[in-house]
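Please find the structures below.
All of the numbers you see were taken from the coordinates with simple rules; none came from a lab. A quick note: this is a predicted structure, and the numbers were derived from the prediction, not measured. Cβ atoms are built from the backbone, for glycine too; each structure is taken alone.
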Structure P
Amino acid sequence: MGDKLLILDVGSTALKAVLYDRTGAAVASAARPLTTQTRSDGSVEQDARQWWTATQAAVSGLPFRADICAIGLAGSMQNLIALSSAGEPIGPAILYSDRRLDQHEVATLRDRLPGDYGQRTGNHLDPAHPILKLMRLERFLPGSSLDTVAGFLFGAKDAVIQRLTGRSVIDPTTATTTGLYNIASGAWDETLLAAAGITTAQMPKILAADSVAGTLAGDAAAALGLPLGIPVHNGAGDGAAATWGAFADTPNTAYAYIGTTGWVAGTMDIADARPPRDSYTLADPVEGSRAIVITPFLCAGAALDWLSELTSLPVEALLDHATADDHAAHPLFLPYLFGERSPFEDRSVRGAFLGLDRGHGPGALCRSVLEGVAFAIRHNLEAAGLPRQPLTVIGGGARSPLQLRFLAEVLNRPVVAPAASQEMPALGIYRMLAPRLGFEPVQQSAGSITIEPDPSRAEIADRRYRSYRAASDFARELPRTMP
């Protein structure tokens, strides 16, 4: 029998394949990029077939394939993938960030939902909830109708599982993001399915993350060069996988993710979470008595990318400028370049630099952006009622020592950055499956670094944070004064 666990992480920009041995050590990995189609009408789509193509390409480059004894998956959530009776995607995958439904349409659709929607789902209605896309399916998949679609999937990893095993499944965390899941019963909500015009037969089966979704089918095994019949475990959506990978899967723990977008999240006993809240409440992928509280904000690393485009300087050069002139004054930055989702829902709010001086150069603006992201993280932690310490930071932003230092000062707490922070979702799936497979538990991330705050700078950061909060309130009022 093999002794390697293969984790497939279907992210928004890349598919990663990570191979773990029985001790929890990552012994090999490979990644393949994914392409997103974004259009001016607000559509954001991916070709679901590329997830399978990328899987084949990534796995084919791994060693030890004959030693793989099980497969687990993680992936983006809150998508909409329609399937034919043959299990093939009908049209593109509609991603969570698709914004074709405007505020008026969302309000109209809300009126067709039961008044206790929040109590049923554990969350207030979000324009990204797939239930709304199902209610306007013709907008997203022209020529298709609810009665001609054999089934629906809502996670990128679920589409890959369907190709691996022929089965349609979903984990509780991903199910919570659909707007069709009853968080109290842990099952699909018949009233909400009826409101969307679909049936239970069209929905994937809900399984815990450590459950076996099926075994590797013949065609898939041949395409991947893997032994036939390997058990494929359900795994979990990226929010849950990252939470477990950051060791924030027990109550009173929290972490922050800094990628293109960002979020803060932690685990609570579901009785303490008391959904619906202003933040997202997601069912735990394994433990039914717990919930993951997560507050996603729209602009993190994207702000630095925008500044790079504006200044025609690479991000690395901006960070060099910011570090070289570290003690110089810098403006206050509001990171609302795309509106905001948490800790408040406001699509009309916009960002700003406040206190600009003609002497401010790229380094000062870069420091402002890093500080603004740190302020957004603190704001979200406070709004969600999550602890600030200990705080683990993962994602691409965790690779910047200056970003970590700003965060430590803004929180006035130590900040911990794992060495392999971008592989946290895969590590999270390993931790979920290890007990089931008899693999060794992993107690902490290897090679983590800890950044301690400078007390004098933390005091200044606290004053600036209060100004940031006041400026955010003003920025939200500003659109109402514009013609």
Structure Q
Amino acid sequence: MPRLEWPLHVVRRVALAAAAAVTLVAALWLGVGWIQERQSRCADGVVERGPADECVGVSDGSYVFAPHLDAVSAKIEEENRRVLANADKEPYVSVAYFTSFTTSTSDSNSAEGVRHELQGAYLAQYRHNQGDLASTPKIRLLIANPGSKSAQWKHTVDELIARKDSPDRLVAVAGLGPSTKENLEAIKRFSDNGIAMVGATMTGSAIQDIKGFVRIAPTNEDEAYAGAAYLKRRGVTTAVVVQDVAEGDLYSSTLGTAFTKAFQDKTHQLVAEHMTYDSSVSSAWQNELHFMPGQLCQQRPQLIYFAGRGLHLTRFLDALANSSCTGQKFTVFTGDDTTNLSPEQLARAAETGIEVLYTGLAHPDMYSKAPQAVSGPSAKNFQPGGVLEQWFPHDPRGDGGALMGHDAVLAAAHGIQMAAHWQGQVTGDAVGRMFHQMDGAQQVAGASGFISFQNNGNPRNKAVPVLQLDARGQVVFVEVSAAEGKPPQQQ
């Protein structure tokens, strides 16, 4: 069979046409990708992600993740611009505040709570840059949003890691959200990339012994011991634990176990085994809580310790208020996640008539009623007429979030200052090492208490306020407790 041979000029034309077709397909593919990327872009460093098309990523304050953050974002943007304008005279580094700023009803932290955290974070930035604690290097404060329930944590964490180099010079991340598996994974990734971390409201006892990580909040175990000490002083001798067993909720799982250990002794006992519900089973957990009061009517404990999220507490209180044993007065004690409830949710909880007490993370009244437990210069900013009220008026901060956000960034700033004292170029690893030197005269003079850190990253015997809901749903300060009895004081 004769071989078919193509003229050379035809071969060339075919080859060129094929190459052009490949190039066109590639260009179209890249063009579609570019268009999609532009359409998903909310701002520099911020993109739409997830089923709800949330804008997640990192902002310097110029992009606002939610309308209620307008005022505080504007102040952060203004301060960041001032820092950059003076960069030739004063060196700077960046600290990011990382938490879910686009919250939904499924988040344990509330919109009000994260706004207050960011207000406190800005106060710490201002004090370090140009206020009563003015020091160098200056701090640019970045706002990092991993989305509702931190579902987009990996994207935002990677965006922050990319900012370790100039011009951002990121060395530390503060905040870090509640105790969830997503936020724990974020912490591990920050650690692997040499970024220092200061948790603000994270209390899960299992989150510890991670390189570069410390936290301001007392652990669940410390909260449980502080709460148990208060209850014993009050004369409570019998209790029952109601615990959420949802997989991945590190807050609830450690809280119930810790209280059991802290409360039981020869004269104080649990009158039944743990009563459990599973909030991850969406069709069942409300029913589980609804049927618990029948058992509690028979057991008649002096106290119910609720080891679950604040969102579930309101449902549980409704069930107790409608129990069959109308003559039984219930008292419920729980943990700090109650501070994440909105004013409307707190008012609803109060309407049930059930006595509710809980261990918080901080409260402005700690300064006026237990001044020895907190730093006066820090705490004064949160008092009526103080600088925070001047900046953000008509925004009650009884949830303590502003104090915790402030103290987290204050600790990061203190570590940056200490690291800069010994070396010119401040790195995240160096800041992380400085956390372990914050004791004695170098402890953090926080608005939520004086803070030093154990080797595992937990605060040492942190002050724990005991709080109560009054009949109007207002939060009332009761006393300051601590895991070891008395909290540390000024040294």
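Compute distance in nm of label points 7 Å out along Cα→Cβ at positions 68 and 124 for each of P, Q and report the one that scores greatest.
Numbers: P: 4.3; Q: 2.2.
Going through P, Q one by one, distance in nm of label points 7 Å out along Cα→Cβ at positions 68 and 124 is largest in P.
Taking FRET efficiency 1/(1 + (r/R0)^6) of positions 252 and 348 (r between Cβ atoms, R0 = 35 Å, to 0.05) as the criterion, which structure among P, Q has the greatest value? Provide the component values of the computation, followed by the final result.
On the way: P: 0.50; Q: 0.95.
Of structures P, Q, the maximum of FRET efficiency 1/(1 + (r/R0)^6) of positions 252 and 348 (r between Cβ atoms, R0 = 35 Å, to 0.05) occurs in Q.
When helix-only ellipticity at 222 nm (-39500 (n - 2.57) for each DSSP H run of 4 or more, over all residues; to 500) is calculated, the result is -10500; to which of the structures P, Q does this value belong?
The read-out comes from structure P.
Suppose FRET efficiency 1/(1 + (r/R0)^6) of positions 212 and 452 (r between Cβ atoms, R0 = 30 Å, to 0.05) works out to 0.95; of P, Q, which structure was it derived from?
Q
Cα Rg over 2.2 N^0.38 Å was computed and gave 0.96; which structure, P, Q, did it come from? Don't skip to the end; give the middle numbers.
On the way: P: 0.96; Q: 1.13.
It traces back to P.
Looking just at distance in nm of label points 7 Å out along Cα→Cβ at positions 84 and 436, which of the labels P, Q belongs to the structure with the highest value?
Going through P, Q one by one, distance in nm of label points 7 Å out along Cα→Cβ at positions 84 and 436 is largest in Q.
For structures P, Q, calculate distance in nm of label points 7 Å out along Cα→Cβ at positions 228 and 468 and state which one comes out highest.
Numbers: P: 5.7; Q: 2.3.
Looking at the calculated values, the largest one is P.
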